[in-house]
Structure P
Amino acid sequence: MANLKEIRTRISSVSSTQQITSAMKMVSAAKLRKSQSLILKLRPYSAKMTEIVRHLGSGDANDIPYVRTEKKAKVLILVLTSNKGLCSTFNSNVIKAAVARVRQYETDNEVENTALWCFGKRGADALRKIGGMDVQEENDEIWDKFDFSMVEEVANRLMEDFIAKKYDRIEIIYNKFKNSATSILTTETFLPLSISKEEASAKNNDYIFEPNKASIIENIIPQSLKTQMYKCFLDSFASEHGTRMTSMHKATDNAQNLLKDLNLTYNKIRQSAITNEIIEICSGANALNE
């Protein structure tokens, strides 16, 4: 059985851990409140933008540079993880999904190669250790000062690469925020734009274009794609802090329960030691009296 000194040391260690997990929980809760408010406001806007783009581009799908009709050959997958751990399965789920997606494309004869662009240190470090994963680029700084302008730079670059036919398909794997305890693993196509044959043959009689349809499409499609990408990154950002907040809440509760058990054990050992000392004193006194 552990002695009193060992238990006191462990109590002190668990108390320090509890303070750390509690502080991390509060930090994540503050970041979650802000990002949750943003994502809930952004989703309806992003959905409406996507709907408008599909209607506007339906009659001229072949003239839009972001609609690719030939078979896909070069695929880029954006992997959104975090820079830090202690967030349950947030990172591991995305990493597993990215590996599975690459393996799937390896068996597809239409795909020439599959490259990865990792946003988050955890994903990049894990994927580089796995054979067959072509991690072409890593961006960890985006999460440190996360805002729309940084995502916009990424979106602009990817749109340029797609038009230049550096990539024929661009996908995003991320955790979609549902609530503080739940996120949904999602694989979303960024490019090419998805316009069905039914939409391509439809006529747009519900819109009046000013100055003209071509200039509107030229401006609204890039803006829609930027919004879509920002939504994915914001979803991942909110999911990370929601998952970490939940994990740290559980860790804090577990530390509290462990402290109760340790204090109970400490008191039992201390009382046993005191009882033994009293028995020894009494035994000694009785021996002297005899």
Structure Q
Amino acid sequence: MVRLTFFVFYLLLGSAVVAEPVAKELFSAQSGASSQRPAAWGSYAKGCLAGAAQLAETGATWQAMRLGRNRNWGHPDLIDFIERLSRKAARLKGWNGIYVGDLSQPRGGPMGGGHRSHQTGLDVDIWMRPARDLTLSRETRESLSSISMRRAKGAYTNESWSPQHMQLLKAAAQDPAVARIFLFPGAKVQMCNEARGNRDWLRKIRPWWGHYAHFHVRLNCPDGVRGCVEQAPPPPGDGCAEAQTWVDNILNPPPPPVPDPNAPKPQKRQPLILSDLPAQCTKVISSR
């Protein structure tokens, strides 16, 4: 069990100094959930997860991928959402369910690589590859990759994009537990062009870098957890004009800004330490 004994003590100039451990090292070393009531503490990119639930490696309508990462943990609300969405996916033509990428680590927190968010057990990556085979071995799940949907550096979708992808994203966006969905801009514009009738669901789908082979779903904070920081609501409207601006900038990049010789040099981002996170995260780490 990884404890707060990860603190490193050393002497500097004759005085005792305590160097706090890097938070990602503490949280990445945890192999199981804390023995606490489920709670999402802090924000999506600066927080932790108490009493996590583990997504089963295989369900009737899903498979968890990249099991070696041990990132198939989430708040129970997230596990419930994945199961709901997978059942809807199983009703789509050519799909038997979904392949599920990263959720969170067993106690959330910063990861050793791959994500800045996914820290509170409320984020999940859903692969774009249709889950036709739900009997994949553990070995295959480590080597199989998803399918990129992008064309022209993400300005457009490619031939792999299908009406079923749009239906799945719409189902996710219409779920009341969902705060936002992140997806490459060309796919958002494609859906804006195809959507008919009520377009309210498009508001939750926001353009973002990457996210060509998966879409990232972020849930709202669970009810009754005061220490969970909500995602700011998306701007009013369907967001289609914003997505089109992203696409325009991909196709015709604006000129780079003129460097300011007097501007201060950007500071290197320092890794989070335990005291950067909510105070509850200390108990999450020390819990058996």
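Points worth noting:
- log10 I(q)/I(0) by the Debye sum over Cα atoms at q = 0.14, 0.16, 0.19 Å⁻¹, for residues 123-210 alone from the coordinates reads -0.81, -1.00, -1.23; which among P, Q: P
- Source structure (of P, Q) for relative contact order in percent (Cα under 8 Å, 6 or more apart), computed value 22: Q
- When percent of Cα pairs over 31 Å apart is computed across structures P, Q, the figure 34 traces back to Q.
- Parent structure of the calculated result -6500, given that helix-only ellipticity at 222 nm (-39500 (n - 2.57) for each DSSP H run of 4 or more, over all residues; to 500) is the read-out and P, Q the choices: Q
Read the figures in this text as sums done on the coordinates, not as results from a lab. Since this is a predicted model, take the numbers as computed values, not measurements.
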